[in-house]
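What follows draws every value from the coordinates through simple rules; no lab data is involved. Note that the structure is predicted; figures quoted are calculated from it, not measured. Cβ atoms are built from the backbone, for glycine too; each structure is taken alone.
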Structure 1
Amino acid sequence: MFRLHDPLDDSVRSALSAYDDITASLLARRGIQSAEEAEAFLSPSYEEHIHDPMLMTDMPKAVERLVRALTDSEKIAVWSDYDCDGIPGGVLLHDFLKKAGANFVNYIPHRHNEGYGVNIPGLEQLAKEGVTLVITVDSGITDNVAVTRASELGMDVIITDHHLPSAEGLPPAYAVLNPNAREDETYPYKSLCGAGVAWKLVCATLAHGFPGRDAIPEGWEKWLLDMAGMSTIADMVPLTGENRVIAKYGLFVMRKSPRIGLQKLCKVARVNQSKIVEDDVGFMLGPRINAASRMGDPRDAFLLLSTTDESEADMLSKKLEALNRSRRATAGAITRAVHDRLLERKMEGKELSSVIAMGDPDWRPGLLGLVANGIAEEYGRPVFLWGREGNDTMKGSCRSGPGNANVVLLMETAGDTFTQFGGHKASGGFAVAPDAVFDLEERLSKALESLPKEDEREAVLADLLLTPGSVSKDLLKKLEKLAPFGMKNAKPAIAFNEVRVEQVSWFGKSSEHLRIAIGRGHEAFPEPPIEAMTFYAKRQLGEKSERLEKGQTISLLAYLEEDTFSRGQPLRLRIIAIA
């Protein structure tokens, strides 16, 4: 049985009296307690809810420097990260600089050969090519040494980023645009992604003006929202405040975008561009863009999204599709290797450690976060996996699993085990010291024992308690008013307590995905059962999924969604948990 959140306070319900009970309760759980806040959330306005970019600390300096570079035809370099925040951010700056007639290049470091961030060899090469201004996207805030070197080489640096700075403080850049990192920040919203900050720089520069500005139509910057919106959704920043506006209008633009690379990417991913939603970006388009850097060259993704040549876009989209398939196959092989090692330990009579840590020089570090997440969920404990980068550094990813272990605190407690690490409570990345590779698991298990014990993950509460017979398109439309969903605006979780399982089936190449049918409960007016499904069921649901059988009574927690792949577009449930 799943239980509901506590009922609304009477005063909050009164303030949201213009809305039905379901909508009011969902709004309140998102911290919305007034009619004005509700209107802004449900009907985000570009004109009213996009903030003036000049309010951002250092924005006037950044615009002045960029306008000077445009006026004097200086050579500009856009240095962007290689993921689905940095690449779309690099694309939108490319489109703007091209439109402005600038002299510029785009530089994207190679994940395996150069690693994350701004590096000195890359800067030295740009200086030789005559670059005098570097604009970063989704990187640079921790690269103090590299930024200092850029200054020595005669280059100014404008940083657009959203990550936190190093312990040394902000880098000595000409301008630092990062609302999330500055104590002196004056911008009213702090949670923009890297491409979102870069887009604000474009907006501010267009508003300021420069030679040739008159040739760019008023409002043209809105067409760049396809890239800003893609990054905002894919990078999993909170979909609140201004991010919600960027994501919502970004989806509008994506549906109409003439960008040939986006059209071709949607085609290979089997996404209907005219009906694209946030799940398509997060689960279909984003992984294919990220596959370029994880399995090959990130410039392939950049060129796909920036090209105007249909033949090139067709070729690159197919290449990214092939890379994504290779990514899945390689990640699957690593997952099987981890399982084999754990099974070997079990056969030898060894107990499972409180932290799972293992690696292989042949494993690609860029894939290990995906694998670690699945293993951590399946085995219910923190998982650390490492591989070898092209520069021989042992790097990896970690995930906390279903408990409340803080992986960043865990890495801090492990002393000199790591040469570099960072992340969040539930996930992180690291570079492991060479002499710590051989006893990494022992070190981390001891570190975990020394940490204060935390409560297990809180019980998942339902937003709604319904019967299967209550599921309808009208209900789905009501829930979708709160879209786009994402961080801090999760899809509404619906509980269906004590329902009958009418059918159980497994599908996929290895029968890893689960589909069940739930009876609607109308004996006098029987209706077809409603489908409920989940991918990688054993990983998501554990042993409970294997014990399901026809005729069984269960309680189900699920999202309601539309199955766009089925003829007639029926409703279905996406399973979160089973009890």
Structure 2
Amino acid sequence: MNLFKDFEKRVVNALQTLKCVQENAAEISFARVGVEPPRDASHGDMSTNAAMVLAKTVGLKPRALAEEIARVLENDSDIDSVTVAGPGFINLKLSPGYWQTILAGIIEAGDRYGRSDLGDGRKVNVEYVSANPTGPMHVGHCRGAVVGDTIANLLDFTGHAVTREYYINDAGVQIDALARSVYLRYRQALGEDIGEIPAGLYPGSYLVPVGRALAEEFGETLRGMKEDDWLPVVRERSIDAMMAMIREDLGALNIVHDVFFSERQLHADNRKLIRETINDLTFKGHVYRGKLPPPKGRVSEDWEDREQTLFKSTAVGDDQDRPLIKSDGSYTYFAADVAYFRDKFARGFDEMIYVLGADHGGYVKRLEAVAKAVSEGQSKLTVLLCQLVKLYRDGEPVRMSKRAGDFVTLRDLVDEVGRDPVRFMMIYRKNSEPLDFDFAKVTEQSKDNPVFYVQYAHARCHSVFRQAREMFPDLGIDSVDLAREVADRVTHESEIQLVAKLAAFPRVVEASAKFREPHRIAFYLYDVASAFHAHWNKGKDSEALRFINHKNPELSLARLGLVKAVASVLKSGLTITGTDAPFEMR
């Protein structure tokens, strides 16, 4: 149950009983009526803006309308008190009985709690990582990978039909450079002294095993061929080896894509998909022949000082038109991007989400323009940019990798601190903000380490159940209907505050999914863990608040119901973030 939506309905029902509302029914929309937690918790459990947004329409001052609404809401048995504040905000304090009902619902729902049909089965394609298959994934890729995967989890949790996709940039000059680099390592594996790796090639030692594999497979054969003959063979083996490494690195983060789309598909059959895309855009009036002014600053590799085939992207929101075909008849990189989007649209996706690095900020407008032109407004496009990650060790910058030579790889990170700290911390800041990642802080066992603090709360919940089974061996705790036990027994203010935190979970999930902001889940889990640990500490000081009371099994069962609800919400939230919910901390 989403209690905020529940009380939105109650407020609207109260409004509809008022004469002033009935007299202006034709002009009234309740779309802007909302119910939210008040900024100051001392004001109550929730607050509504109903009087503020409807007063003008019904011809009353906001406070006067608020007082009329308050008189109706006072008759609701689930509301303990109603107060009007300021110019017309209405604050509600809910009854303990209502919170007990909410708690019972959370217990009964279990891992279904917080799930919703917000997505209504809409098909969403989330493309993330999409690193060039020329080397191991670095920390920048890591953040995009985790953000994209968590968004996919969120959308799945809220009723969307999600496809996780990786676009393989396996065409172009960088792939030939990779193949030539691997060929050098192949010659090295055959005993040749290759000297220093030439500029423009990839020097990383991660290519040494690829060269050895080629030597084992082909022996001396490739060395005796001309480049035109060995290059296609080495290129194919190199891409396969790099993608195997990338899949393994992503697997270390528990990330598995549904689709790996090869750029070479766009260039297959004489670039059939690209030609069809340009023909379609031409038919829709989005393509023309013309010249572009030189770009400001660095000259784009697609710019030519002569007439080209251009996409009229300024007509659909871009800041400049984009070349599709060069004067020599070859297609631009942008043409391939357009064809790729059209392929996604043809697969029936209602929305495409691109998770890109901050250095791709210039792509946002052009991608949005492509979406408008290709889908004619039928498909939504969302671009999320992930800012840089700065690595530290006890406050000192970390720059180098033994494996890659000049950057820290994703695998370096996971191997040193573990999957869970990496995943959780990568979303513990909004993706549009820079992130500082300190190896020391994410492994310390303290409140200052968010992932430890949240997982510790979940482990503590299960330690309570272990203690309860030891204290009440004949009670059959695992078979007791804990949802029924909480009625009239979970009443302390500290307990109610904890239930209120849990009750916010569906709202947080929906907001996180709606705005594509996974950091909200991480922040929320930390808040729940803080509330649980705080209540635990109160039990240390006051025996009456302890979860297990050896003199009162019935009260202990009710409080075990509360603990079970906390554990359930923490587990669901951690699952969304892609991290484990441990039963004990080791």
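Of note:
- Structure (1, 2) behind the derived value 4.6 of distance in nm of label points 7 Å out along Cα→Cβ at positions 376 and 504: 2
- Look at Cα Rg over 2.2 N^0.38 Å, for residues 208-255 alone for each of 1, 2: the largest one is in 2.
- Computed over structures 1, 2, distance in nm of label points 7 Å out along Cα→Cβ at positions 192 and 424 reaches its largest value in 2.
- Value 29.4, 93, calculated as Rg and Dmax of the Cα atoms in Å, assigned to which of 1, 2: 2
- For mean projected area of the Cα convex hull in nm², for residues 120-215 alone computed as 7.1, the structure of 1, 2 it came from: 1
- Test item: relative contact order in percent (Cα under 8 Å, 6 or more apart) calculated as 11, pick one of 1, 2: 1
- The greatest value of mean projected area of the Cα convex hull in nm², for residues 64-391 alone among structures 1, 2 is that of 2.
- Here helix-only ellipticity at 222 nm (-39500 (n - 2.57) for each DSSP H run of 4 or more, over all residues; to 500) was derived from just one of the structures 1, 2, and that gives -15500; the source is 2.
- When distance in nm of label points 7 Å out along Cα→Cβ at positions 264 and 560 is computed for each of 1, 2, the largest belongs to: 2
- Structures 1, 2, by percent of Cα pairs over 29 Å apart, for residues 304-543 alone: label with the highest value: 2
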